[in-house]
Structures are given as C-alpha cells and as structure tokens.
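There are structures below to look over.
Readers should treat all values here as calculations from the given coordinates under stated rules, not as data from a laboratory. Not measured: the values here are computed from a predicted model. Cβ atoms are built from the backbone, for glycine too; each structure is taken alone.
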Structure P
Amino acid sequence: MKVFITGASGFIGSAIVKELMDAGHQVTGLARSKASAKKISDAGAEVLLGSLEDLDILKQGAALADGVIHCGFIHDFTQFAKSAEVDKAAINTMGEVLTGTEKPIVVTGGLLGQPLINGFVTEESTTQHAPRFSETAALALAEKGVNASVIRLSPSVHDKGDKGFVPFIIAQARKNGVSAYPENGENRWNAVHRLDAAKAFRLAIEKGAKGALYNAVGDSEIKLKTIAALVGEKLNLPVVSLSGDDIAKHFEWMSRFIAFDAPATSFKTQEALGWKPTHIGLLEDMQQHYF
C-alpha cells in the first residue's frame with residue numbers, strides 16, 4: 001500500500017513510518033523543512049514538501065496514495081484554537097480527495113476530555129467538546145461515505161525523546177522548585193508507548209472500519225499525584241497540591257489539560273485490530289529515560 005502520512009518526521013510519525021515500512025508499505029511523508037525532509041528520506045520514505053496549511057499539497061499527497069495517516073499537528077499550545085482549525089481544514093481537504101473511493105484515512109484524535117462510561121473512556125465515549133476537532137471532522141467524513149477512522153492517543157505517548165506533557169511537567173517542577181499536582185491529584189491519565197501507538201496506526205490503515213474509534217491505550221489509569229511523586233523523588237523536590245490560580249501559575253498553558261480525569265480502556269480496539277500493547281509503561285519509562 002502507498003501511504004501518505006502527515007507529521008512523518010515527528011516523535012510519533014517517525015515511528016509510524018518505520019512500522020509501515022517494516023510491514024512492506026511504501027510511504028510518502030509530508031515535510032515542512034529541509035531538516036524534516038532529511039529525516040524522512042533517511043528513513044527510506046519519499047518526501048512531499050509542504051505544511052498542514054498547504055491545502056493543494058495535501059490534496060496531491062492524498063490523491064497519489066492508497067491511504068492516508070494524518071498525525072501532523074501544530075503543537076503550539078499557546079495558540080491551540082488556531083492549531084485546531086488548521087487541523088480540521090487539513091482533515092477535510094484530504095477527506096474530500098478520498099470521497100467516492102474506499103481508500104482509508106486514519107486521523108489522530110485524543111482521549112482527554114472524552115466522557116467516562118462506567119468509569120472509563122471507552123470506544124463508545126464521544127463528545128462534541130474535546131479540545132481538538134480531529135475526531136468530529138473524521139466522523140463527519142465517515143458519514144459522507146469516506147473510509148475514515150480515528151486513532152485516539154493517550155495524553156502521554158511516551159518513549160525516549162518525548163517532548164510532550166510529561167517532560168513539560170518535569171520542566172515546570174525544575175523551574176518552580178516543587179513537583180505539583182492539581183487539587184487532590186486523584187485525577188487519572190492513560191498512557192501508551194510510542195511504538196505500540198505506531199502499530200495501532202498501521203493496523204488501522206490496513207483493516208480499520210469506516211467511522212471506527214480506536215483507543216491506543218497501554219496504561220489505563222495513572223494518578224497525577226503518582227506522576228508528581230515520581231518527579232519529586234527523581235528531582236529531590238517537595239511534592240505539593242495546587243488549587244485555583246496556583247495551578248495556572250505553575251502549569252501555565254498546560255493548566256487547561258492537567259485536571260482532566262481520563263482513565264481509558266482499549267478492549268474493543270485490541271479485539272477489532274488484533275492489537276496489544278507490549279512495551280513498558282509510562283512510570284517505568286520515566287524511571288529509565290526522563291531524568
């Protein structure tokens with residue numbers, strides 16, 4: 001299969017490129033810079049120069065492919081609303097090209113902000129109020145007949161080289177001299193190893209179902225207090241609870257996400273895709289690679 005992938009040089013995208021190529025697929029990756037292009041070509045994939053805002057380039061990439069994986073996102077959380085709009089436009093643009101075909105498009109979504117069903121985010125959990133528009137845009141395409149599905153990623157997709165939420169939590173602890181958690185710290189996050197997530201994307205492009213939501217979850221629930229305790233232990237810092245304005249002062253842009261309660265399961269995803277997480281969990285990964 002010829003697969004066009006956005007975000008191909010990124011932390012998650014580069015793992016997906018390798019996973020696809022190891023399985024015998026041909027890959028073309030979107031690259032917005034010479035550095036990104038070199039990383040993609042060094043991995044053995046073809047390069048298409050452009051950004052998520054170059055809609056004509058996205059159309060070209062989708063038109064020449066047998067399937068699309070969209071994992072690119074502008075990770076500027078200080079302008080999150082703008083990034084979400086760019087994301088939505090990119091999904092709609094590529095989806096239009098695939099209309100009338102059975103070519104799959106697998107879109108990256110998130111598990112934060114999804115409603116709990118019997119105490120967990122499941123594949124049936126859906127909301128119109130998630131921080132990103134990715135999922136709703138993909139499902140709207142599926143309703144129009146596009147073979148669109150969604151891989152919903154944990155708030156922590158972890159591995160050596162992570163630059164996401166957990167490294168930011170660690171950086172803020174160093175900066176402020178305390179390892180903090182919101183309120184009582186009982187809110188829970190789920191997590192998945194980067195290589196397990198990459199395999200989920202490959203399986204979804206190969207045999208995903210139209211309109212399906214897949215939860216890429218390794219650790220179902222880790223309390224924020226537990227994460228803060230590990231950070232405090234590793235950095236030899238006091239572990240403290242914060243509330244009110246102090247949460248925003250300590251966590252800055254991340255304060256809008258830090259208090260989400262998002263325990264999640266992936267039972268139906270594992271059954272539907274034949275997927276099973278096999279790599280180490282977040283806390284062990286943090287112990288080995290994050291300090």
Structure Q
Amino acid sequence: MTVQEAFDIFLKKIKPSETELNKARSRRDVLLSKISRDTKIMESYNSGSYIKGTSLTPLNDIDVFLVLPLDEFDETDNMLRYIRDILIQRYGTSGPYIRLQDRSVGIRYSSTPHVDAIPAVAYKKTPQNVQIFDRKEGRWIYTSVKNQIKFLNDRNNVTPKLKNMIRLLKIWKEERRAKYRSYTIELLACKAYENGMKRGWLQGLTQFFEFMVEHKFEEPIIFTDFHSKSTFEIPDDPVVVMDPTNTKNNVAEKMTVSTRNSFINSCNEALNWCYKAIEENNNNHNRIACTRLRNVLGNLFPIR
C-alpha cells in the first residue's frame with residue numbers, strides 16, 4: 001500500500017457514512033416540518049461542517065439556521081426562548097429533549113446526530129447578513145452563513161482537494177485535543193492553499209504546516225473575496241483570522257499568546273513528522289512512512 005493509498009483509505013474512514021448523512025437529513029426535515037407553520041420564520045437553511053462538506057464521523061450534530069424578523073427580536077435572547085417553546089410544543093413530551101444552549105436550541109435525540117436550531121435575525125436590505133445572540137457572552141454575533149458557504153465552495157472549486165484537506169487538519173486538531181475553533185482551521189487552510197496545493201496528500205499536508213511555521217500569526221489573516229482589505233477592523237489580539245464575510249469578526253479572538261505558541265509548536269512538530277514521512281516515502285519505505293504519519297493523524301491512519 002502506497003502512502004497516497006493510505007490517505008485515500010483514511011479519508012473514507014473519517015467521512016460520515018451515507019447512513020449518518022441520511023439520518024441527519026431526516027432529522028433536519030422533521031425540524032423543518034415542525035416549524036413550517038410558524039409565520040415568523042422567514043427562512044431556514046443548513047450551516048456548519050455538514051453543509052460545507054468538511055464534517056467528520058461520527059456526525060454528532062447538524063446546524064439549521066431559522067431566520068426571524070429583526071424588528072421583533074432586536075434586544076434580548078427572547079428569540080432563543082421563542083424557538084425553544086415552539087419546538088417543545090411541536091415535538092411533544094414523547095419527542096427528543098429540547099434545551100436552550102448558548103447560541104442555539106438543541107434538539108437532543110437518544111443517538112447522534114443531534115440537531116441545533118440557531119435562531120437568527122436578518123436585515124431587510126441585506127438578508128444574507130444575520131445576527132445571532134450568544135447568551136453566555138451576552139452579545140450579538142454578526143455573520144453571513146450563505147457567504148461563508150459560498151466562500152469555501154468557491155475556494156474548493158479552484159483547489160478541489162481543499163475540503164478533504166480541512167478534514168485531515170480537523171483530525172490533527174482533535175488528536176491534540178485543541179480547543180481552537182474548527183472554523184479557524186478552515187480559514188487557515190484556505191489561506192495556506194490560496195495559491196494552489198501541492199500534488200499528493202502528504203505533500204499538501206506538509207505545505208500547510210510549512211505555511212504556518214513560516215507565518216507564525218505575525219500578521220493578520222485576511223481575505224478579500226467580499227470586502228476590500230482596508231475595510232477590515234483589525235483588533236489587537238494575539239491571533240487575528242478575520243471572517244471573510246464580516247469585517248469586524250476575528251474568528252480566532254479567543255486564542256491567547258499561550259494558545260498561539262502551542263499551535264505553532266504543534267505545527268512545527270507535525271512538519272518534522274511529515275518531512276520524515278516524505279523521506280521514507282522517497283525510499284519506498286511505505287509502511288514506515290505511514291507509521292510516521294500516525295504521529296500527525298493518530299493511530300487510525302492505516303499502515304498496511
């Protein structure tokens with residue numbers, strides 16, 4: 001088995017099965033049927049890794065945005081409670097457990113995938129832009145899910161392996177039990193492969209870590225797909241990775257100096273293992289090369 005074949009096998013392992021995806025679609029459709037009679041819900045659509053095509057197995061949950069009118073829900077988190085109360089009424093006592101969460105209403109089944117209903121309010125002039133309320137932080141979060149999806153799809157059209165590479169990097173993140181957001185990893189991958197991706201999974205993975213070790217977050221990560229560079233409001237945070245769809249949102253705002261240093265150190269360590277794997281691969285030591293990659297992607301990575 002070649003290293004490239006090992007990556008192909010591994011990617012099949014970490015992707016959600018068709019059974020998982022069908023179950024997720026079914027539960028999403030049940031949610032939509034429950035809220036379809038509510039006249040206040042203007043629009044609904046999927047968000048998150050499921051609809052972006054970067055989700056991993058097991059597929060723990062899927063996100064569904066429920067768009068509400070701004071003029072009725074513009075001050076407090078009452079839209080979360082509004083959606084919760086509707087769902088409790090519609091699902092009934094024999095249905096899944098309905099609970100309030102920080103930014104969503106969780107629909108919790110006895111088995112995965114669960115569904116997170118995310119209430120959002122839209123702007124009349126720019127309905128693609130919405131804001132959601134974070135109960136924990138007590139503030140509104142501005143975003144544009146549709147443009148986030150478009151951004152990634154456009155990038156993947158140019159670099160067709162991008163979404164699968166993001167999956168591999170998410171596995172690397174999980175192996176380190178790192179708490180930075182998956183969306184941060186997604187955007188870093190988009191920046192690392194902005195000018196193309198090297199051929200071969202191992203070479204592409206190495207390219208990401210080379211980019212990060214060189215970059216070291218010494219300057220902000222910014223994309224100009226929707227906004228010009230000068231319009232972004234750059235915060236004074238240790239790590240700045242700006243949301244392509246929101247000029248004010250640093251998706252890495254919670255990364256501290258310690259987190260940043262740990263991230264770069266982990267990238268440097270992974271890069272060294274990738275170099276060793278490349279060396280063994282060049283010498284036709286495929287099994288040894290795959291063993292080296294287990295230090296990056298975990299013990300599920302196949303070695304024969």
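With mean projected area of the Cα convex hull in nm² derived from the coordinates and found to be 14.1, which of P, Q does the value describe? The partial results should precede the final answer.
Values: P: 14.1; Q: 16.6.
Computed on structure P.
Have a look at P, Q and say which one yields 2.1 for distance in nm of label points 7 Å out along Cα→Cβ at positions 117 and 245, as calculated. Don't skip to the end; give the middle numbers.
Numbers: P: 4.2; Q: 2.1.
Here the read-out was taken from Q.
Using helix-only ellipticity at 222 nm (-39500 (n - 2.57) for each DSSP H run of 4 or more, over all residues; to 500) as the calculated read-out, with -15000 as its value, let me know the right label among P, Q.
Values: P: -12000; Q: -15000.
Checking each candidate, the match is Q.
Taking distance in nm of label points 7 Å out along Cα→Cβ at positions 109 and 173 from the coordinates of each of P, Q, which one would give 3.2?
Working: P: 3.2; Q: 2.5.
Corresponding structure: P.
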